[in-house]
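Trainee: Once you scroll down, you'll see the structures, which are given as structure tokens.
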Structure I
Amino acid sequence: MQTTFSIQTRGQGLYEFTRDVTRWASRHGDGLLTLFVRHTSCSLLIQENADPEVQTDLRNYFARLVPPTTDPSMSYLTHTYEGPDDMPAHIKAAMMPVSLSIPVAGGRPVLGTWQGIYLFEHRTAPHSRQVAAHLA
């Protein structure tokens, strides 16, 4: 079974879509779920969903690790014509997963108690992101 999840972002940050995945998986049985984000400037993560400070800290950490091209430490970058956040977004996406594999049992993703499935948006502008899902 296959589908595509559309995730609307409002800029940099983590956007949980566990409920959407769970709802879809519940109609299609057991197997291995593969999620793949179809973009080069965002990532997929399984991360804690109980305390929102985790998402804030992750966003802040990666912003500090890979600042925009307007930061003097990033002056060596040449891909800058799409904005000061574009190349840093590509770098972050290269550091984090763009696909996830999650077992599904009893029609539910086999996640830990505090785990959620997130799209990690690395661009500052809103985007419509597509995540392809395959359950086999």
Structure II
Amino acid sequence: MSLEKILAISGKPGLYKLITQTRSGFVAESLIDKKRLSVRIQQNVSLLSEIAIYTLTEEVPLRQVFENIKQKEKGARTSVNTKDSKDKLEEYFFDVLPDYDEDRVYASDIKKVIQWYNLLHEHDMLDDLTTEPETTKVSEEEE
């Protein structure tokens, strides 16, 4: 499953898989406990495929950050824990994304990225990271 179907819902822990749309929103299933919930359109929801991390020069898609972590860890879980010190988390993230903007990327953001990576790793959802949507590849070749 690609990151286009994985959601982060504000105020809810973990990640959710998009199941179906309804008239007033959609139904999502938690990756943590498999419970389904109805999400209204008014709730703050982010697709993982739309999230990016600030660097000093540009915004790097979360997909690329996950790919960098996967390469660093050789496909395994992260070597740091979300409960590690702020300095240790920042040092780890600096290894993953050397030019990330330390003024705009907080320790809480790093914790979320690590938590999300480990959750996706548990559910074997990291294999789709290198494949981008076909429309992007076609448009780049045309230019």
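Readers should treat all values here as calculations from the given coordinates under stated rules, not as data from a laboratory. Computed from a predicted structure; not experimentally measured. Cβ atoms are built from the backbone, for glycine too; each structure is taken alone.
Trainee: So helix-only ellipticity at 222 nm (-39500 (n - 2.57) for each DSSP H run of 4 or more, over all residues; to 500), computed for just one structure, reads -10000; which one of I, II is that?
Mentor: Derived from II, not from the others.
Trainee: So, one more: Tell me which of I, II gives 0.60 when you compute FRET efficiency 1/(1 + (r/R0)^6) of positions 57 and 121 (r between Cβ atoms, R0 = 30 Å, to 0.05).
Mentor: It traces back to II.
Trainee: Here log10 I(q)/I(0) by the Debye sum over Cα atoms at q = 0.20 Å⁻¹ has been calculated and equals -1.13, so which of I, II was it run on?
Mentor: Computing log10 I(q)/I(0) by the Debye sum over Cα atoms at q = 0.20 Å⁻¹ on every structure in I, II gives -1.13 only for I.
Trainee: Ok, one more. If distance in nm of label points 7 Å out along Cα→Cβ at positions 33 and 73 comes out at 2.3 when worked out from the coordinates, which of I, II was used?
Mentor: Traced to structure II.
Trainee: For relative contact order in percent (Cα under 8 Å, 6 or more apart), which of the structures I, II scores highest?
Mentor: If we compare relative contact order in percent (Cα under 8 Å, 6 or more apart) over I, II, the biggest value is for I.
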